[in-house]
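J.: Several structures are given next for inspection.
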Structure 1
Amino acid sequence: MTVAERQAERMTKADVLDKLRAGRAEWEALIAQVPRERMTAPGVMGAWSVKDIIAHVTWGEAEITEVFRRHALVGSDLWNLPQDERNAAMVAESRARSLDDVLAEAERAYPQLLAAVQSLDDADLNDAARYANMPPLWRPWQLIAGNTYNHYPDHIPAIRAWLDAGI
């Protein structure tokens, strides 16, 4: 599928919610397998720990929640950085936080995102014009996908492999 075809693709609220819930269930089931005492061990993805990955995923979820709550392309200045720099800066900031803090934020962020998505209609998910400052070719649902159900698989294989290796 070309970029233009993906941009033209429409999603229903029901489809987005189904994918969001299924992706999150897989994510949470995997995270539940990680022993607490191993969550801060580096080496899962480069130097990142499971705690770092959870903080990274949670940050994206919290950021897009505000886009959908406010119907505006808003968020951290870190979005202005190239992806690798943004990720490194966000993880560096989260390293000073306790594991309990990171896990508590993750437990708060997803339900807030889910509630924000549930408040939308199909047009809200497909029409960039419904959001201040959103580029017209963007599809709002793609922000959800890119920060949740299409994002979790970026990290799931590494976490599984790390768990399987017993590192």
Structure 2
Amino acid sequence: MALAIKNKVAIVGSTTLSTPLGTATIATTSKGICKVALNEATISPSFNENHPYLQQCKTELEEYFAHKRTNFDVPIDVSFGTPFMQQVWEQLLAIPYAQTSTYGTVAKRLKNDKAMRAVGMACGRNELWIVVPCHRVIGSSGKLTGYAGGLAIKEWLLTHEINK
């Protein structure tokens, strides 16, 4: 079996999934899903596509896009991130489906009111598109700000969740 290394995380399987927004690339370690990226072919070719975490993630994403799932149960592996990033991503997981939070609110939950930019940077480094919902974080003015996949995709995801 091929083994790829990404940011010192051993990837044991990868696959792709067609979504309404394009092709999602999904990768897993032995601990859980470590990447869900849109229209990004950073892990190729696909290998060990039948890994149980990959199959579970594909099913859950399909259910999400069909409005049958509001949260994800697939195990995730965020060991590629710094401890601060992991704390931010944990806070993102607490943002309910179809709701938003602000970078400032996430920083306050981390007990560091001045960490808004660092929260934004952690959101930008989130490799678990949709599963760790950084698209639910908006600017304090209520405007959509920053999204690695582009603001049009962020808007689409939020609209998708609201129009369940």
Structure 3
Amino acid sequence: MEDQIAVNGRLWQIERFLGKGKGGYSYLVADGANRYVVKQLHHEPCDYYQFGDKLAAELDAYERLRKLNVPMPELLEVDRQAERLRKQYIDGPTVAELAQRGENLEPWLAQIRALCPALYAAGINIDYYPTNFIPSGGVLYYVDYEYSPYSDQWNFANWGEGCWRKGK
């Protein structure tokens, strides 16, 4: 792995790899004073998900979810040519890590349940997988910008909550 990544020509020091999702690889980066997440979009095939223009989809999702008041890391910068996003870094364990440690998830479950009516009314589901959520400062942040058309099968009650309780 490289030790730096560029966003719009500015180099960022990579502290560590955060993970790979359907749409990209995320890295924790720093400039000496502040830490951020850089997401590098990828074009690897995904058996259960079809992508069009990934960058446009990410940007559209960010705007749509922001308008629905979904707590998310702020999108700070877009490098269209390299297909990279620089986002606010939300420090803390994911809901998956909390569940695996046996911690009480009820405060976070209450927050996600409170978000669901607005999401469903807008005709969408977010990716409720527990690694996509980080509680910080009493707020549950959705750290992915992805959403998909609403379906009962993939809503929080029918799919996400079971994943949260298992911690995976």
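J.: If you work out mean projected area of the Cα convex hull in nm², for residues 26-73 alone for 1, 2, 3, which one comes out largest?
T.: On the way: 1: 4.2; 2: 3.6; 3: 4.7.
Biggest value here belongs to 3.
J.: For mean count of other Cβ atoms within 10 Å over residues 82-89, which structure out of 1, 2, 3 has the highest calculated value?
T.: On the way: 1: 12.5; 2: 17.0; 3: 19.8.
Comparing 1, 2, 3 by mean count of other Cβ atoms within 10 Å over residues 82-89, the maximum is at 3.
J.: Work out the source of 15.8, 45 here, i.e. which of 1, 2, 3 gives that when Rg and Dmax of the Cα atoms in Å is computed.
T.: On the way: 1: 16.3, 48; 2: 15.3, 49; 3: 15.8, 45.
It must be structure 3, since only it matches.
J.: Let me ask something else. Supply the structure label, taken from 1, 2, 3, corresponding to helix-only ellipticity at 222 nm (-39500 (n - 2.57) for each DSSP H run of 4 or more, over all residues; to 500) with the calculated value -20000. List each step's numbers first, then the result.
T.: Working: 1: -20000; 2: -9500; 3: -7500.
It traces back to 1.
J.: Given a value of 3.6 for distance in nm of label points 7 Å out along Cα→Cβ at positions 10 and 130, point me to the structure among 1, 2, 3 it was derived from. Could the numbers behind the result be given before it?
T.: Working: 1: 1.2; 2: 2.9; 3: 3.6.
Comparing all candidates, it corresponds to 3.
Each reported figure results from applying straightforward, stated rules to the coordinates on display, with no laboratory input. Keep in mind that what you see is a predicted model, and the values were worked out from it rather than measured. Cβ atoms are built from the backbone, for glycine too; each structure is taken alone.
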